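**Q** Multiple structures are listed underneath, in C-alpha cells.
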Structure I
Amino acid sequence: MLKNVFACAVLVLTAFAVPLPAHGAAAGRDGKKIIVADANSTHHLNLYVAFEKGFFKKRGLDVEIKQTSSGVAAVVGGEADIVFNCPTGVITPIAKGQNITIIAQVKIPCTSVLVAPVNAPFKKPEDLNGRQLAGLSNTCCAVIAIRDTLKKRYNTEFTLTALAPGAALAALESNAVEGAILEEPFVAEALLLKDAEGKAKYKTFFDGRSDVDGDGKIEPNLAGENPPCRTINANKDFVKNRTKEAKAFIEAIDEADKLIRKNSVAEDIVAIAQKYVPNVSKQAIINSNPKLGFQIKLDTKGLIGYAQALVNQGTIADNPGEALFAPEFKGITW
C-alpha cells in the first residue's frame, strides 16, 4: 500500500510530466484547440469526466489534456490555455501582474487534514506547538489555513518539512515527522494502512469530524469551515479572445460536476479516476471521492483571504482582491 502511495506522489508531481510545446509551437497551432496543462490528480476528476463523457465535444470544443509539472508557468507563457491548480499557486503570479486569472472553482472544501499515528499525543491544538509536521509547502492552502488558525487562536506554531504527499506519508512511516498535512486521496490511503495486529495505524486530527481527546465533542477543523480548494485558471488572452469557448468549457465542467455529485463512487466514475490516476488504490478512490465537493461557484471571500495570508507571510506585496477573478465570468462563477 505504501509503495502505491509513494508512487502516486511521483506520478502526480513528476513521472508523467512532459514538456509542453515551446511558445512558438503553441502559437503555430490552429487556435481552435483548448490545451489544459494538467498534473494527474483525483481532484481534477471533473476534467477527466467531462473529457471521457464527451461533454466538451458536445459543445464543439476540441480539448487536449497535456501532462506537465509546470502547468501555471505554461498558462502564463501561453503554451497552454487552462490549468487546474491550488489557488495560492495562482494568486502569486496574478499579484505579480502575470498573464493568468481565476475563472472558476474546482472544488470545496479543501480536503487536506492533519494525519498522525493513532497514539500521537495531540489532545488539543496547543499540543502541536514545536512539532515537526510534513506538508506540501508553506504556500499550500491547507498549511496556510492551519498555521494561521494555530497562531491566532492558540499561540501555537509547528515546523514544516516540505514534502510531496507520498513522501510525507513515507516520512510518517519512518517516524521522521510526527504528523503530516495530507490531501485526499492520500488521507484515504493513510487510513487504510494497518499495523501488525491489523489495526489502523493513522487517524485524522482537528478536522471537524474527529473527537481527538475523547470528551464526546468534535473538535473544529483547524483549516476552517469549508475552506476553498483548487481553482480553474486561464491565460488572460485566452479568456479575452475566446470568451465563448472559455464559458463553454466551464459549462462542460459544471455538467461533469453534477454527474459526479449524483454518485461519486459509481463504477464508471471510479474507472475514470483510475484511468487518469492509476497508482491510487481503488478503495482509496472510493473512500475519498465523496469528500470532493466539485462546484464551479467561486468562494471569492475565502480566496481573497488566502491572498491576504500570502501578504502576511511576505510572499506577495499586495492583495489583488477581486482582481484575482476574470471579469468575463462575473455573474457566472462569481
Structure II
Amino acid sequence: MPAEWEPHAGTWFTWPRPEGISFPGKYETVPPVYAELIRHLVTVEDVHINVWHAQMEQWVRGLLRENRTPLERVHFHHFPAYEPWCRDHGPIFLVREQNGKRERAVVDWGYNAWGGKYPPFDLDDAVPQHIAKLRGLPLFSPGIVMEGGSIEVNGCGTLLTTEACLLNPNRNPHLNKAQIEQHLRDFLGVTNILWLGDGIIGDDTDGHIDDLTRFVNPTTVVTVIEEDPQDVNHEILQDNLRRLRGLKDQDGRPLRIVELPMPGVIEHDGQRLPASYANFYIANELVLVPTYRAANDAKALAILQREFPNRRVVGVDSTELIWGLGSFHCISQQEPAV
C-alpha cells in the first residue's frame, strides 16, 4: 500500500444522500463542503464520485457548476452506497513493480459500519468490487473487517493503528492481535506494525488512527495533543504520545514526532464531536486540512505547511461536515497513479 503523498491518479468520494443518516437535520449544509473540496482537488488531480443514480449525478453536476468547479476532471459512477464514508468502505489500492511495469490491485476488506452500528451497509461493502471491475484490477478479499481510516502507512513497510479499533470484538472477534497483524502483512505488504491506544472522544469508529496520528513523510508523524489538562482528550492523547516515543520504523529508527494542537471542544446539540486537525487529506501538490472556526486553526495550518514544504496547505471549514462524525480524510480515498 503506497503512502498517501505518493502520486495519485485521482481521489474517490461517495456523495452523501439526503435520505442518509450521517447528517441528521443538517444535510443541506454538507454538499457545499464537498463542492469546495472538489474545487481545490480538480486543480491537481481527477475526482471520482460514487452516486446513487443518474438523478443524483445531475444534481451534483449542477452544484459543482454553481461552485465554479470545472467538470473536465470530475467523473461520476453509479455505485450506490448508503453513507458517504469512502475512506472506510472504499477500495485500498496496492502497487508493485513487475518486469519494469507498475501494476495495481485492490484489497476489498469487509465493511460492517464500524461494528454493525449503522445498518444496512451491504451496498457500501460492495464499492471496492465495483471499482476493481471498472479498473480491470485484481481483487483480493481477506475475509475480515477493516476500515481505511483505521490504518496509516508510510509506504516503506510501517503501519500505524490503534488497539481500541482493531482489537474491538465488534470487528473480528475470532481473531487475536497476532492474527490481525498477519492479515495486515499479507494483504498490505507491511512489515512493521505499530499500535497506539484509544481514540478521541466522540469518535464512533472506536478510535480511528486518522484522527490521531498521521505520517507526513517516511520518518515523521504528526500527532494531536490536547493542551487543556481538564479536557477529556488530554490523557488519551498523552498516552498515545508516550507510546509513539517508544516506537521505531521498519529500519529500527525512532520516529520523528511533531505535535499538532486539537481545536478544543466542538459540539452540536450538546454532543461532543470528533474534531481533529489530523483528519487532513494529502493530494497531488495539495493538503486539505479541516478547520473548525477555532483558535488553533491558524496554528495547525502553519505546522502542517512546515511539514509539507512542497505542497499548498489549504484550510477548509469542516464545522458542518464534522456533525457526521468525520472529516476530509474520512470521506476521501486516494487512487495511486499507474
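**Q** Rank structures I, II by distance in nm of label points 7 Å out along Cα→Cβ at positions 281 and 313 and report only the one at the top, that is, the highest.
**A** Once distance in nm of label points 7 Å out along Cα→Cβ at positions 281 and 313 is tallied for I, II, the winner is I.
**Q** Turning to a different aspect of this structure: Using the calculated result 0.35 for FRET efficiency 1/(1 + (r/R0)^6) of positions 185 and 265 (r between Cβ atoms, R0 = 35 Å, to 0.05), pick out the matching structure from I, II.
**A** Of the structures listed, the value fits II.
**Q** Kindly point out which one of I, II the value -7000 was derived from, the read-out being helix-only ellipticity at 222 nm (-39500 (n - 2.57) for each DSSP H run of 4 or more, over all residues; to 500). It would help to have the intermediate numbers written out before the result.
**A** Details: I: -11000; II: -7000.
Attributed to the structure labelled II.
**Q** Once Cα Rg over 2.2 N^0.38 Å, for residues 209-272 alone is calculated for every structure in I, II, which label goes with the largest value?
**A** I
**Q** In terms of mean count of other Cβ atoms within 10 Å over residues 153-160, which of structures I, II is highest?
**A** Max of mean count of other Cβ atoms within 10 Å over residues 153-160: II.
**Q** Same structure, new question: With percent of Cα pairs over 13 Å apart, for residues 129-168 alone computed per structure, which member of I, II shows the largest figure?
**A** Greatest value across I, II: structure II.
**Q** Something else about it: A value of 59, 44, 34 was computed for Cα extents along the principal axes in Å; which of I, II is the source structure?
**A** The structure behind it is I.
**Q** Hey, relative contact order in percent (Cα under 8 Å, 6 or more apart) derived from one of I, II reads 27; which structure?
**A** So the calculation was done on I.
**Q** Here's a follow-up. With distance in nm of label points 7 Å out along Cα→Cβ at positions 161 and 249 as the yardstick, tell me which of I, II scores highest.
**A** Once distance in nm of label points 7 Å out along Cα→Cβ at positions 161 and 249 is tallied for I, II, the winner is I.
**Q** Taking mean count of other Cβ atoms within 10 Å over residues 49-56 as the criterion, which structure among I, II has the greatest value?
**A** Result for mean count of other Cβ atoms within 10 Å over residues 49-56 over I, II: largest is I.
**Q** If Rg and Dmax of the Cα atoms in Å, for residues 113-224 alone computes to 13.0, 40, which of I, II did it come from?
**A** I
Throughout, read-outs are computed from the coordinates displayed, never taken from laboratory work. These numbers were taken from a predicted model, which means no experiment stands behind them. Cβ atoms are built from the backbone, for glycine too; each structure is taken alone.
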